[in-house]
Structure I
Amino acid sequence: MQEVTPQTLIALGNLSKTFGGNRALSDISLTLRAGEVHCLAGTNGCGKSTLIKVISGVHAPDSGSRITLGDGPALPRLTTRQARDFGIQVIYQDLSLFPNLSVAENIAFEHNLNGLLRWHHRARLRESARTIITELKFDLDLDEKVAALSIAQRQQVAICRALVADARLVIMDEPTASLTRTEVNQLLRTVRYLKDKNICVVFVSHRLDEVLEISDRVTVIRDGRKMGCWPAREMTPHHLTELMTGLKLDYQLKAPTRNSDRAILEIESLTRAGQYHDVNFKLYEGEVLGLCGLLGSGRTELALSLFGMTRPDSGKIWLDSKPVRFRGHEDAIKAGIGYVSEDRLTLGLVQQQSVADNMVLPILDKLQNRFHLIDEYRKNKLILQWIQQLGVRVADPNLAISTLSGGNQQKIVLAKWVLTQPRILILDSPTVGVDVGAKASIYQLIHELAKEGLSIILISDEVPEVWYNCDRILHFRDGTIHAEYQPDSVEQQQLAEVINA
């Protein structure tokens, strides 16, 4: 076990965790120091979440594991009460807030549970919350209901709650997954504030540029084992990716796949008041067309109209040189358009249903035999084919989709729409919240589909994503196309500067 030094906040020794016959963590030793930002890096399913739950007392590790808090004795496990009393706070992706309660009530909720809130305690907590909000320059009203807040503001409430509880260690699980670039920058400023207050921050993120920008040290976990711990300044995104996956992932510019000068889709002066205006472009057969720009620039709003979810006020949409008008998304699907939403949890998947049922949901009518019953043999053959082709990690396709990692869920969403055999596929932020291994698989699928003649519209915040995968890139700003770029004629950094200007 690593020696506990004066600056060590928590030391983990020979930590293992087994679920049934599956070993989720194997012999992990790790130190977390006061006043440092420590990144836990690894692909989905590598054991990061299990490790977080052991540190926070949710899971008991296997016998032989040791956890040392500060200069205290080595413990075989932590309870949630011990973790909380020591100052360990976890901010999960779902934030665990109560939307029907006010900002102040959410911040003070843990104290309410412990029965500590007499009126003078309540007043003191409210004043503490106000002080923290002011110091962090958060735009929060203590009396506003959390339901009315943006995701970034809800995250700020969760951070305030941790600080009011005298946090010494704050664990942030995928904190930037649903934030805009501006909101990410604000969060990183907040993390630096916590570091300056001598608080340890454990940062979990798939966005490797952010990881290396904010972290002091990076610990890589692969298949439940610690691969090593390195100073962040010695790492590059490429090297970190290889350590996380065990693979040499060599991203290269997509080879041109546009195979004709015939436009399959043409947009002419398309306008929807308050969302986008005077949008003109063509999409060619086998082309991957990138739409990039800041949140609210009009790119997602345009995609929703192309999929029939909203109606434009004016302008024309042409498919195969014929004008079309969609009354709803059913019309768009019949016309051969598929749409992978940025919000896979509510718009892409039915969480209560199985992996298999989610995958074939849009093509049930095509799987019927002459007796109008589902052809189970054909259905199962298709499901297994795509699970193997996309490398989906699932023990049984009949398990609930909610049991899969984010990356594997996203692969199922993609398979679902590819099975409809669309002519045009709109991908809105297809790799948000997925790990680098799943991201590489999705990029490979995009390239293969385009090679087979599928036309793809790729919407993304991530400049490398559009730069590596698109034939052309349209930059949206203020609801219209600001400029067009060819990836081979513009550097990534130039494109990022233009978008964020």
Structure II
Amino acid sequence: MDQETKTMQDDTVSVGNAEKIVDAATADDQDVERMGYVAELPRPFTLLSVLAIGYEICSAPTALIISFSVIVGSGGQAMFIWGQWIIYLMAACVAISLAELASAYPNAGGQYYWAAMLAPKSYRKLASFVVGYLSWASSMFMLASICISMGFLATGMYALRHPDATISPWNVFVVYQVVNILGFAMSCWQKLLPRISRVFLFTMVATAAIIFVSILARAPVKQSASFVFASYTNYSGWNDGIAFVTGLLGVNWGFSCLDAVTHMAEEIPEPRKNVPKALLGTVGLNAILAWPMAIALMFCVQDLETVFAGATGIPAIDLLTQIFEAETAGPLGIVAVLFISTFGAVFGIQAWQARLCWSIARDDGMPFSKYLKKIAPAPYEIPFWAHLFSCFIVALLGCLYLGSSVAFNSFVGGGILMQYTAYSICIVFLLMKGRDNIPRGPFWLGKFGAVCNVIVLFWTVFTMVFYCFPPYYPVTLTTMNYVSVVLVGFVVIFTGYYLAFGRRAFTGPPEVEL
């Protein structure tokens, strides 16, 4: 074969591959149009970059460290080692349930759109409004919890260097707002989002590896296997059973927000296949990395009681100080890396909440929908005003921390419960409609998927009860769990908006046959 012929064949193959890519992109955009929308967003994401967003938002290995105080006081070793497996199972069931629906209805609205497609016709508009607002609020609550945790890390580092310093809620609040603003700035350019997500994926996995190796290398004494795998710690004041189930909240934090990747469906090629892969990959990667981290932490901890009542007030930092035998350089370095990598979660959640807000706004379901539904022109090419509006609400949520030191628990608990409620509403409508009566996507698990659906419903009821329990007993005004108050307040606000304005302006997702 001469060189000219070979070159012509190579060019033909290249053109053929390019045509396949264009055809796939066209088919994806046609999917959006069949749902009654205009395909406005580019599709720069790949499976890896969407998986990166899912992992960064969950980041279970680092979440275990940051939420150490919640977990160690309510179950300690048993919660760290064995409680995780309960959460793994529940997260897998949630991921499978979401993946089936994302494969059938690949839409940036996610469960907001699914509710409209699955609900009885007379309830579809209200159902999508309720689910949409629950989902959007949960994303903002989870971002608030991340921003507060980064405030804890930053002020803890300062306290480590300045033992006589007094850290006030105001200091945490300032860090909270700075983190929110920096995250907003990072998330404004569509073409950069996939690259940033991949960088943070590498950074967060590397951070987990650095912490894992460092603590095992530096711990002066390793605990026994019986201490790690067969002992129980309870500083909560509740009986052991209640302490254990309330402690699940801390572990659950690292396996929440799974629906985030479903809202990237209009920015990734072949979302019917790739979104389910990203969902299951998010759970799998977090589980693979989190359990070794939990075991290492429990082998390396020196004195749990001292950690729980530590000098800095940040148990994660006091744990590292113990392991490094009161040195400050080692803990400071690890916490600094942890702080930087946690920006990945801020970045991912802000992308998530912006797309949810935009999805609702394009059906005129938001205040200022005229602006929030707009996609900014190049070089941004994102729902800029929805992004700004969501970050503004998160900034306001930060003010709640000034009024209560347990706002972190309320944000985490409220965010998780809103997510589970939104998922469960969709699942109930799916089961009412009949799983065989919806258009199946490439990912469909039949009867096993139905079992996962039912497990998610039972798990939602369980968490609605126990995640509202105060973390400590006896209960005081400052240690009260205000999750139920937050949930009721939120329901009152969005119900009032719906009755006053929303029901007239809100059209709901287009009624189409798919």
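Derivation of every value follows stated rules applied to the coordinates shown; laboratory data play no part. From a predicted model like this one, the values you see are computed outputs, not experimental measurements. Cβ atoms are built from the backbone, for glycine too; each structure is taken alone.
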- Message: Of the structures labelled I, II, one was used to calculate relative contact order in percent (Cα under 8 Å, 6 or more apart), giving 31. Name it.
- Response: II
- Which of the displayed structures (I, II) returns the greatest value of mean count of other Cβ atoms within 10 Å over residues 142-149 on calculation? II
- From the coordinates of one of I, II, FRET efficiency 1/(1 + (r/R0)^6) of positions 262 and 350 (r between Cβ atoms, R0 = 41 Å, to 0.05) came out at 1.00; that one is structure II
- Given -10000 for helix-only ellipticity at 222 nm (-39500 (n - 2.57) for each DSSP H run of 4 or more, over all residues; to 500), calculated: source structure among I, II: I
- Message: Matching task: 51 is the computed value of percent of Cα pairs over 31 Å apart. Pick the structure from I, II.
- Response: I
- Note on the structure: Highest-scoring structure on FRET efficiency 1/(1 + (r/R0)^6) of positions 150 and 190 (r between Cβ atoms, R0 = 30 Å, to 0.05) (candidates I, II) is I
